[in-house]
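Student: Below are structures written as structure tokens.
What follows draws every value from the coordinates through simple rules; no lab data is involved. As the structure is a prediction and not an experimental result, all values here were calculated from the model. Cβ atoms are built from the backbone, for glycine too; each structure is taken alone.
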Structure I
């Protein structure tokens, strides 16, 4: 079933359009539709398509006014839950905030780890640092607040939660997310030698695979 509400399309400079959407689900569906039409050759020339939390920026548009008119006429189907490549990320649930998150969820740390690993996530958008993907997929009752006091250093590979998002820190930075685990080798998250430098790109699905202390899957 498609969402019949019209898209909110606004100019963003001389050669760009900003499309505002009501929620993350419709943003993801619209981004997927743009990529599908571009691959099929039915989307007018657009140099860059950049999704955000509730926006999609189209930059380098040849005729912004004409494309804006076309976009407002689109019927965008919801994105299928099984659409998109799947990346498996190994994780040791050993983060310093795991017990606090478990308490917020009303479960033990072991149950919190199993629950986090039981969902399939999707990269909604990227930002903050190269290779940092904002992953949606946790149900609303498991959303947790950011830490009241951010850390001055979060290590590379930290698996973290904040609000509706999960993420893995690709490099060491300051951060205020709740740290629940560690990716043993965060190097693959960002590699300039690859054609796609970022492992986690918008639209890609992600599964966390819990590792035992010996390094195998739980």
Structure II
């Protein structure tokens, strides 16, 4: 763990417990660029952790503090996602500079960090999510190349066990709301697809997307939280 303090944080608001992990990508060329942005008082952004492509972990903001990573966001009825979450940035060039797959060393370091966070905070698996899940109309990170399926198999987050059953496509907005998505976002379907059906992200509420949402909800309702 490399200590690299950022001044960009404040107290958590209200009585919210930390129960969420939000995964981002940096959309920068280098770790040095990312640290410069995340630690710049002028930029007014930060995260609790930054993980390099080589697996190096930088601690920027104390977990007890509110880092400024999610911005305008929503998850499970809460619009101050920053006050209930730990933000983790993954170094990646992103769409601006040549988006690429996340190396095993980086994903392994993220998994180890998530394991440690769950030992310190009551983080629910349904709340291990991406920036695009909490800000569908603004953000796409960590994007379709982040392996949410494999990450869930490693014990972090949920994955629909099956998407083969029939589901009511018209009920998809209500299902997404129960999962946690903002009902007022026009891109909520695309955000769900980006996480759970990355092969085709078209924001179309089709039968496959509805079936995946129904399967995920069955897990949540069964207590796989």
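Student: Taking distance in nm of label points 7 Å out along Cα→Cβ at positions 62 and 150 for each of I, II, which is largest?
Tutor: Evaluating distance in nm of label points 7 Å out along Cα→Cβ at positions 62 and 150 on every structure, the highest lands on I.
Student: With mean count of other Cβ atoms within 10 Å over residues 46-53 coming out at 17.2, pick the structure among I, II it was computed from.
Tutor: I
Student: Taking -9000 as the value of helix-only ellipticity at 222 nm (-39500 (n - 2.57) for each DSSP H run of 4 or more, over all residues; to 500) derived from one of the structures shown (I, II), identify that structure.
Tutor: II
Student: Follow-up. Looking at structures I, II, which one was semi-axes √(5λ) of the Cα gyration tensor in Å calculated from, given that it came out as 34, 18, 16?
Tutor: Only structure I yields this read-out.
Student: OK, next. When mean count of other Cβ atoms within 10 Å over residues 142-149 is calculated, the result is 19.5; to which of the structures I, II does this value belong?
Tutor: II
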